[in-house]
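Colleague: Several structures are given next for inspection.
We did not get these values from a lab; they are worked out from the coordinates using the rules stated. Computed from a predicted model, the values in this text were never measured in an experiment. Cβ atoms are built from the backbone, for glycine too; each structure is taken alone.
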Structure P
Amino acid sequence: MPETIFAIQPMKPQKWPDNLLVARHGRSKRNAAREDAKRAGVSVDFSEGVRDQDTPLTPTGEMQALSLGVGVGKEFNCRPIDVIYVSPYLRTRQTMKKIIEGLGYTPKIIVDERIREIEFGLFDGLDKHGIEIKYREEVRRREREGKYWFRPPGGESRPDVKMRIRSFLDTLVRDCTGLNVMVVCHSVVVLAFRALLERWDEEQYLVVDREDDVKNASLTHYRFDHHGSRKLVLETYNQIFYSEEIGN
């Protein structure tokens, strides 16, 4: 009887970072203005003539970002963060500086436009009531198409953002194999990372967006599974290192 030979399959090579840490910026001035407008229930343009790109952190946001840096420094005290990718927007760059202050060392820094905030187009700086007054037809179109697919005039849809992040992930595969990588970005971008890495459909995206949206200065952590799937596996989502009492 012929001897049966079982071929040993070679281990799939690693192509991902060892750890991917995706952080949202701390509380910004626009975050605060938008919430004030919502509470007031009146039509407000909360941009105050400032571009979204130039919106700064509030003092609370700076403290949140500092706590994130301290927390990450403690969790990764044996092996430091190798590189930080950061959105070019002011609030993310300020968040990054506070994170570095908390870490106590400075990783390599790369500014990348692909991880910028979603483009709001004509809706930029307007609260719900302002949009309804100025762009009533677009409000009806949004209701018809749904939040996920809707693209405001001059702006982006959620799948548009995912296309940018898909390209960014290709860069991580090419340049960051085996490294500890941090990305400092925005809430829609954090969910775009999750949607791509966890293969969400529209319904899964909207459930998390509605029920467990991304907190300011929160950490979403993926770890490379060396012994199983050989992919990035979600470790934590929406982890914060500050008291909820100072979250607002």
Structure Q
Amino acid sequence: MLSNEFQEIIDRRRSNRKFDPLVEVPDEVIKRSLERAILSPNSSNMQLWEFYWIKNKEEREKYTALCLGQSAAKTAKQIVVFVTRKDLWPQRAKWNYDRLKNAIKGEPNKLEKRGLDYYGKLMPLAYRSDIFGVFAFIRRCMSFFMGLRKPFIRFGGKADQRITVHKSCALAAQTFMLSIAAEGFECCPMEGFDQVRVKKHLNLPSGAEINMIISVGKGTNDGVWGPRFRIPYEEVVFER
């Protein structure tokens, strides 16, 4: 039964680009969906993301231009901007470290020590950067030499870090969109926007990046561009 219900949500979720102007989306729907998004899987539980809920009507109207005039932004009743915050890794690593440390009673066991080392030593090694690229060079060397003897994660510079945080943020965005569908509304993930102006508008630091902007409303028939079609299963799924 639960599988059938989930299938209904998957089938219902479509990118709708024109919303009904007469139907509002209750704040409770967005709040619940954001709470669910926060529960999404993410790399090392670092949660290097932020979600900007654009609920004010006057503020929301500014996103029509920021999103290049898309009708999905123009007719939206709610907008959420999904942002990656790779620059917050020291705070988030410390948050995880402190939670683990505070939960330990007495002398830490082997597993607990590994957890403390993970956030106290490995995360700084994985995320720290410098203008000369020294840490990136160290990471590449470690990956190369450790990878000679056994499978080893291949991580290096800022590009690898950006990919990691964007993947995690996109997982949260997908959870949000499925939640919106389950709540009986529609949404549209938008990649067409001026990232520089959106960052400036939100007063974000240079280390932040816009992952995607999602508009929400009550979808219309005109907002769906025909039936959904995908590459056949046999062409994208390979069993080994």
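Colleague: Comparing structures P, Q by relative contact order in percent (Cα under 8 Å, 6 or more apart), which one has the largest value?
Modeller: Q
Colleague: Just checking, which of P, Q has the largest value of Cα Rg over 2.2 N^0.38 Å?
Modeller: Q
Colleague: A further question follows. One of P, Q was used to compute distance in nm of label points 7 Å out along Cα→Cβ at positions 65 and 89, and the answer was 3.7. Which one was it?
Modeller: Q
Colleague: Right, here's the next one. Going by mean count of other Cβ atoms within 10 Å over residues 25-32, which of structures P, Q comes out largest?
Modeller: P
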